[in-house]
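Derivation of every value follows stated rules applied to the coordinates shown; laboratory data play no part. Remember, it's a predicted structure, so these values are computed and weren't measured experimentally. Cβ atoms are built from the backbone, for glycine too; each structure is taken alone.
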Structure 1
Amino acid sequence: MLNKYIQATGIWFLIIPLAIINGGLRENILIKLGDIALPLSGIILSICIFVVAYLLIPKIKNCKQTDYFIFGIIWFILTNLFDLFMYISEGGGIKDLLGSYNFLTSNLWILVVITTFVSPIVVSRIKNKKGGIENV
């Protein structure tokens, strides 16, 4: 039983390099587009997270709908802890993390964490309709 949560956590760890690449893309290329760079980066990362979930969550076998919800919670918590760690490593803190949730500043971080939470759930529903995930 614990194995499926370890697998889901492992899948989440695959998102970290994508997030780092996305940050580099934003800081080196998208920034040239001006104010659209930050929200575009949030959209790109959200799409990447969903694609990873779509490709890999179905590989975890013997899951109930509750498991996908728990996967989402795990991913949500890990994402926020990772982001908080990044802020702390740069001399910031929880205030900075909470500030990133302000979409009025063009930061779509809230979209990223919502995508992180709902992706396993949405993927399970999509794949169940297609017959791609077996619930036990």
Structure 2
Amino acid sequence: MIDPKTLRYAATHEWVQLEGDIATIGISRFAVDQLTDLIMIDLPAVGKKLTAGKSFGEIESVKAVSDLYAPVSGEVVAINDTIKTDVTKLADDPYTAGWLIKVKVDDPSSVSALLDAASYDRQVADEAH
């Protein structure tokens, strides 16, 4: 099980768990709760090159279609097929079963520039007001 307190976060609500040079990427519980009823997700193909800060896919809810932004640059090495076929799994468990993609990171040290859990929690508290 992935502990949200050990992850790094982008200001756009994506999380990263780095193991070696492979980053597992998902979206936070806050983002899932803001989107509410999820309908569909569009994820990139394996082999696609991502650029940090650029959109890599979309998630659709009954409220809106939102872009997903790459928190790191690198090449997609895996996608969570379960989420593609049943996006409700993401709503149920955004941190373990609900991971989105795995990326071979160009520069693993870039992950340290992302928000730690405490900083992300402060950002979410500010946004909630």
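Match the computed value -5500 of helix-only ellipticity at 222 nm (-39500 (n - 2.57) for each DSSP H run of 4 or more, over all residues; to 500) to one of the structures 1, 2, and report its label. Spell out each step's value before the answer.
Numbers: 1: -25500; 2: -5500.
It traces back to 2.
Out of 1, 2, which one gives 1.00 for FRET efficiency 1/(1 + (r/R0)^6) of positions 38 and 62 (r between Cβ atoms, R0 = 25 Å, to 0.05) as computed from the coordinates?
2
Where does the value 1.0 come from, among 1, 2, when distance in nm of label points 7 Å out along Cα→Cβ at positions 46 and 102 is the thing being computed? Let's see the in-between values first.
On the way: 1: 2.0; 2: 1.0.
Clearly, the read-out refers to 2.
If mean count of other Cβ atoms within 10 Å over residues 6-13 comes out at 16.0 when worked out from the coordinates, which of 1, 2 was used? Display every interim value, and only then the final one.
Numbers: 1: 16.0; 2: 19.4.
Traced to structure 1.
Going by mean count of other Cβ atoms within 10 Å over residues 14-21, which of structures 1, 2 comes out largest? All intermediate terms of the calculation are to be shown ahead of the outcome.
Values: 1: 14.6; 2: 17.5.
Evaluating mean count of other Cβ atoms within 10 Å over residues 14-21 on every structure, the highest lands on 2.
Looking just at distance in nm of label points 7 Å out along Cα→Cβ at positions 30 and 86, which of the labels 1, 2 belongs to the structure with the highest value?
Working: 1: 1.0; 2: 2.9.
That would be structure 2.
Among the shown structures 1, 2, from which was the value 2, 12, 23, 26, 22, 12, 4, 0 of P(r) over Cα pairs in 5 Å bins from 0, in percent calculated?
Details: 1: 2, 10, 19, 21, 18, 12, 9, 6, 2, 0; 2: 2, 12, 23, 26, 22, 12, 4, 0.
Computing P(r) over Cα pairs in 5 Å bins from 0, in percent on every structure in 1, 2 gives 2, 12, 23, 26, 22, 12, 4, 0 only for 2.
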